1. Assign the value 21, calculated as relative contact order in percent (Cα under 8 Å, 6 or more apart), to the correct structure from I, II.
2. Could you figure out which one of I, II the value 40, 23, 16 for semi-axes √(5λ) of the Cα gyration tensor in Å, for residues 116-307 alone was computed from?
3. Quick check: 0.94 is what I get for Rg/Rh (Cα atoms, Kirkwood Rh), calculated from one of I, II. Which structure matches?
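What follows draws every value from the coordinates through simple rules; no lab data is involved. All figures in this text were calculated on a predicted structure; none of them were measured in a lab.
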Structure I
């Protein structure tokens with residue numbers, strides 16, 4: 001590595017270390033950047049922040065993200081395809097195994113790996129415990145890894161530099177970038193750093209495309225997000241959403257029909273609620289966000305069905321988009 005590299009913190013330089021030189025702005029660069037880390041470190045929040053548009057659902061609950069979700073950021077001389085991934089865990093059932101396969105697939109595709117850690121947890125638990133998950137990434141040794149220390153707004157400014165120093169001493173990363181994805185602090189510097197490690201290649205997508213996933217996928221994710229927000233304990237994790245009808249109507253409300261699957265009859269009762277009040281609330285919240293996302297009025301109907309042990313069924317996981 002050559003040249004000068006600057007750590008950024010709220011637009012102020014706080015540390016200098018080595019890095020490779022930025023290439024000429026005339027050289028177009030394109031590549032994949034996988035966001036990986038433990039649950040709830042801010043991967044989805046970061047992708048939404050750099051894209052300046054919400055395409056990954058975000059809740060306070062861990063394991064909200066279940067798929068590999070691509071978000072495409074196009075600049076004047078670059079295109080970064082960000083890959084949001086489920087938080088890395090030890091899987092306990094087939095759905096979680098499928099989630100870890102999505103994460104592994106993203107790592108295989110990646111030109112750059114963004115390994116996210118929670119600054120507040122790293123400060124309290126120590127950098128070794130925060131980064132132990134790296135040992136479970138078999139691709140780590142042959143990948144460019146940028147450590148992204150997220151949520152620096154949750155610790156004191158005087159704590160940031162010592163934390164970075166501890167990570168620098170304990171592990172070998174190509175770069176260490178402190179950011180606050182929630183406040184978009186340091187995200188522009190992170191994007192510039194990612195670009196410097198991408199291969200020279202023409203863009204893979206038109207510049208106005210931000211994701212390759214269909215609209216019905218995002219609609220199902222919005223509904224699932226509202227379930228995560230409105231319910232606790234096992235309900236969100238036992239729930240899957242399948243869009244069975246999506247009819248675009250230029251002069252009328254789009255018609256969307258979704259089936260929500262749970263694993264037990266008791267869960268169905270909780271999700272529907274007394275006189276249907278709980279499900280109605282989910283529908284109202286989801287419809288408002290779907291209309292904002294589609295920029296079109298929507299008629300949304302929701303149906304709750306029981307599919308026992310769907311999280312452990314290969315056939316149902318495949319039907320719901322979690323299988324190969």
Structure II
């Protein structure tokens with residue numbers, strides 16, 4: 001029997017104008033979608049036909065325009081262009097204004113966002129250490145009245161967030177490998193991944209995540225209901241060629257080296273991404289032409305242990321995918 005799974009949408013600032021995304025969230029809420037995630041990028045994964053809205057002001061507008069929809073970033077990198085104290089303040093303010101409707105996804109970032117905004121690109125090991133320290137500082141600022149903190153990468157002196165939410169803000173931590181998955185288990189309310197290989201999810205990420213959970217439970221003597229969240233570009237149309245044409249935008253993000261190395265120019269990413277063929281898009285992304293096909297794919301992820309699938313809506317007509325989800329897929333699951 002297939003496990004229960006949440007289905008959410010990601011509003012992609014790389015591909016669509018912020019005003020269009022605002023209309024999308026209004027339609028999502030009208031149709032009964034419960035959660036919307038949003039990309040938090042400075043530059044996009046593709047150059048041609050791209051957009052580049054800022055996630056934080058858009059989140060404020062989207063939260064104000066909707067009534068119950070929960071919004072979060074997938075993901076914010078609190079290591080270079082954003083100081084952790086500023087991340088803590090922004091999300092504390094949003095969560096104070098819109099209680100129980102704000103979540104925060106955190107990750108190690110990509111060169112296309114950090115280098116292009118004026119920073120030197122650290123090694124993978126350094127970015128992991130920076131993320132761990134940033135999470136520690138963010139939590140201290142949310143919990144404590146006055147904070148003086150001196151770490152290896154960040155420091156604050158006599159720092160206080162005067163506006164805090166009444167309830168804790170859920171943190172989700174992005175992971176492509178075991179190290180970050182374990183950190184998500186230790187420090188987060190859930191794990192975010194773009195890994196669509198079911199064997200890697202089941203055999204690598206989930207065991208590492210659970211290892212981190214066990215460490216946390218030993219330290220804090222408390223069990224937290226954790227989530228494993230898959231982000232995957234999605235495109236729906238009865239005409240497969242139309243679906244392919246729209247989702248080809250995400251070819252650059254399919255080259256894993258761009259998440260680690262200093263290749264930051266979207267023009268260069270697009271040039272390299274052209275080698276990704278349609279067969280690879282069909283195999284690794286959420287390309288569908290019917291509800292039955294979608295249900296099969298979602299069920300496979302649910303059986304692997306995914307608790308929420310977030311579809312980055314890249315459909316030729318984005319409302320058609322939302323209609324398919326709410327009218328046929330979610331009721332069937």
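1. Matching structure: II.
2. I
3. Values: I: 0.99; II: 0.94.
Working through the options, I get structure II.
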